[in-house]
Structure I
Amino acid sequence: QSDKVLELRIIPRIENSVVFQDFMMQQTMLRVKDPVKSLDFYTRIMGMTLLQKFDFPSMHFSLYFLGYEDKKEIPADVKERTAWTFSRRATIELTHNWGSESDASQSYHNGNSDPRGFGHIGIAVPDVYAACKLFEEQAVTFVKKPDDGKMKGLAFVQDPDGYWIEILSPNNMVSITS
């Protein structure tokens, strides 16, 4: 199977590949039950910044865009801020359907149990062990601690909705993937 993956890497892109030069991975959307809990988790514990919130009253939902951006760079003008938000790389879009926070039967599938699908997002940190110490102090739920299992030096935590977040260090990934 790995040979097939390697073959895919050498297949040339569409003839007019210049079209792709300004493409980027902009967002991953996660549905959340309680935005207060989720925003606290992603901002206070994971260190992200709330870039922008959009409310859609007629459709009863809100969107929250978060990322690792300097708050000082966020434009004050709403239209400028919107364009800026959608020009950021690798943001998380939290979608809250109004009323879900008070519905005891409401939950979201994280994709890591049957039927499997979506797996996780990944956050790169300078020191996995230091980050995990902080997460332990904040009573974050761990799926895997850095020294558990066969892959040492990376961890998985869960957000308030049970979505998995891989905590990795780019330098550690060299030895893990070799």
Structure II
Amino acid sequence: MLFLASQSPRRAELLARLGLAFEPLSLDIPEQRQPGEAALDYVRRVALEKARAGLELVREREDAIVLGADTEVILDDVVFGKPADAADAEAMLARLSGRTHTVASAVAVVTARHQAQVLDLSEVRFAALSAQAIADYVRSGEPMGKAGAYAIQGRGEAFIAHLSGSHSGVMGLPLHATANLLTQFGVL
């Protein structure tokens, strides 16, 4: 049985696109970058911690296969997680404006006997954004709860001048990489 160790509706929607039956797991994993931890190591670690915590919740199921994922926006080795408030969202968007950043999506799959992981990187170039465009977007509420304070699947897509990589990865679950990983576990 496949379990998704995530409360993200976007991840559930994306995983459902693969035509798989799965059960979401509700868990709360602290997403705190350790001092000196490289940005990409952080993303991989959090995805694996989510998957392992999910496996712990369903440990009585011998057939449990748990998928965990983490997606972060990275610019100049700074990890842009979810904004704390509107001011934080505005500051993030102002820093991303007119620049190219990396969106790192790590996916981990674990069972009682095996684990595997993949890291998907996309490059996103933002157009130059006016202070008014940023303020209007933040007022819409869409940036809240989104890494980097934008949603590629929503109004935030209008800010993207160029994308090199996985659209679904920027949303939170790179489907091609995820499908390949799940194939290793006999799920696909």
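Among the shown structures I, II, from which was the value 1.6 of distance in nm of label points 7 Å out along Cα→Cβ at positions 94 and 110 calculated?
I
Once mean count of other Cβ atoms within 10 Å over residues 54-61 is calculated for every structure in I, II, which label goes with the largest value?
Comparing I, II by mean count of other Cβ atoms within 10 Å over residues 54-61, the maximum is at II.
Could you figure out which one of I, II the value 4.3 for mean projected area of the Cα convex hull in nm², for residues 22-69 alone was computed from?
Computed on structure I.
From which structure (I, II) was helix-only ellipticity at 222 nm (-39500 (n - 2.57) for each DSSP H run of 4 or more, over all residues; to 500) calculated, if the value obtained is -6000?
I
Given a computed value of 1.18 for Cα Rg over 2.2 N^0.38 Å, which structure among I, II does it belong to?
I
Upon calculation of distance in nm of label points 7 Å out along Cα→Cβ at positions 134 and 166 from the atomic coordinates, which of the structures I, II produces 3.0?
II
We did not get these values from a lab; they are worked out from the coordinates using the rules stated. Being a predicted model, the structure only gives us computed values, none of them experimental. Cβ atoms are built from the backbone, for glycine too; each structure is taken alone.
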